[in-house]
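Derivation of every value follows stated rules applied to the coordinates shown; laboratory data play no part. Note that this is a predicted model, so its numbers are computed, not measured. Cβ atoms are built from the backbone, for glycine too; each structure is taken alone.
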Structure 1
Amino acid sequence: GKNSIEAEEGGFAWYQGVKMAIFDVSDFENPKELFKTEIGDRGTDSFVLNDHKAFLYDSKKQLLVIPILLAELTASQRENNLEANTYGEYTFQGAYVYRLNLEDGFKLIGRITHYDDFGKDDGYYYYGDDKAILRSLFIDNYLYTLSQTTLKVNLLDNLQEVKTITL
């Protein structure tokens with residue numbers, strides 16, 4: 001889902017970055033948040049919010065992969081204490097890869113992108129682009145990420161790139 005900040009005017013809240021949480025629901029009437037992680041600032045988005053097949057989770061491998069379009073407030077925006085409705089600038093598009101278990105919660109292993117250095121400073125990180133990671137899967141110790149133009153293979157344990165195939 002999205003993190004939120006209550007508006008000063010009351011009656012509504014400003015959504016912020018992407019939030020993931022694990023809850024203890026053993027007492028169904030009183031769920032307890034055990035772990036959470038928040039990604040980015042206002043403007044951060046994920047295909048997962050509209051397509052449940054966009055994320056990968058495997059409990060045996062303690063693996064969670066989620067596609068992310070990351071928006072971050074600049075240093076000057078943070079210094080000026082701008083309003084909660086201020087959008088961050090896009091700084092990354094790709095997948096966040098986590099180790100997830102009930103002892104440690106979310107531990108970021110790293111990030112994978114299908115972009116090369118070209119474009120990242122030219123505003124090419126936009127939602128729905130042909131290099132946006134749409135799906136991920138693993139076979140043995142390899143993580144595969146797929147966009148409309150690219151299939152990338154990385155080692156699962158350290159995300160070292162093995163191969164990139166242009167489609």
Structure 2
Amino acid sequence: MPIAGIWLIGGFFVQVIVGVIELRLGSSAGGNTFTWFSAYFMLVTGSLWIFQYFAGVHGWKIDPRITGWAWLTITLVLWLEFPAFAKSMPLTVFALIVPMCLALPFITGIYMGYLDHKTYAPIAGNLAGLAGIFAIYSTVALQTNMVFGKQVFPFPGPIIK
């Protein structure tokens with residue numbers, strides 16, 4: 001778990017830079033989401049996973065419900081911004097947000113102690129993995145299309161005009 005935490009902290013730096021670039025390009029939905037998630041998810045969750053590892057090694061007891069409240073906040077923000085993403089994000093980027101909106105209640109419920117980890121973690125993990133596939137495709141399509149100066153990979157615009 002500490003290795004995954006370190007990777008998340010590394011991802012924090014990438015996401016905050018992307019967020020600032022998005023804001024400079026005028027995308028408030030993308031820029032705010034990237035900067036919000038860079039701090040809230042990447043940096044804090046990465047640090048938490050490292051801390052949880054050492055807590056387990058040293059036998060410290062941690063109440064995971066506070067983390068559940070933090071995930072509840074992330075869930076509500078993503079749900080409430082959902083229409084803005086549909087209007088402002090390219091289709092494949094929006095498509096990665098859909099499975100995350102579905103995964104987050106499971107993650108929240110697990111941390112808050114309402115949902116069984118063994119039953120619901122695989123569902124949340126698969127949904128997050130699907131979001132990751134859309135993220136990889138979006139990155140590859142955007143970069144490849146920009147390098148070639150034409151559409152090599154389909155990268156349609158927002159679903160709401």
Structure 3
Amino acid sequence: MPGAHEALISQELFDLVQLTLRKNSGRSETLKALPEREYLLKGLVRCSHCGMPMWAQTYKSGNSYYREHKASRSIQECPCHGGTIACRVIDKQVRELVSAIELGPRWLEEVLSIISLKDEVDRVKKERDLTITKLHRMARVFMDGLIPEEEYSRQKKL
């Protein structure tokens with residue numbers, strides 16, 4: 001027994017409205033969160049003529065482009081004003097450049113050596129800071145008269 005009173009609308013109309021509500025529920029298409037896209041050179045590509053940044057954008061077709069943002073152009077004389085270039089073209093050029101880079105046979109050893117030296121420098125700096133802190137504390141104890149001068153001098157030499 002669904003209800004104790006007479007129905008105001010038919011079951012078919014109720015079901016149709018419920019179906020329409022479910023279909024229309026949620027965010028509208030214009031407010032739907034877009035998936036995060038990855039652009040290899042996002043924020044790095046600039047116009048070769050005017051030097052202004054180019055924006056990465058993917059169109060409904062699925063093709064990605066770097067394009068000049070017309071509204072923010074301060075240089076109206078730029079021959080590329082509002083132009084676009086396919087991301088795949090620039091990405092391919094960068095890939096070819098990076099592939100052409102040859103690292104020497106010992107590059108990994110040299111990089112690891114530099115990292116090791118940096119770690120050693122950091123360790124020595126921490127040790128030095130700790131020693132300076134201890135010396136300051138010991139100087140305060142000596143100045144307060146809690147240890148004799150001989151003990152202070154001996155500890156300072158350590």
Parent structure of the calculated result 13.7, given that Kirkwood radius over Cα pairs in Å, for residues 48-111 alone is the read-out and 1, 2, 3 the choices = 1
For which of 1, 2, 3 does volume of the Cα convex hull per residue in Å³, calculated from the coordinates, equal 146?
-> 1
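Out of 1, 2, 3, choose the structure whose coordinates give helix-only ellipticity at 222 nm (-39500 (n - 2.57) for each DSSP H run of 4 or more, over all residues; to 500) equal to -16000 when calculated.
Numbers: 1: -500; 2: -26500; 3: -16000.
That value comes from structure 3.
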Note: distance in nm of label points 7 Å out along Cα→Cβ at positions 64 and 96 at 2.6, derived from one of structures 1, 2, 3, originates from structure 2
Here relative contact order in percent (Cα under 8 Å, 6 or more apart) was calculated and came to 10; which of the structures 1, 2, 3 was it taken from?
-> 3
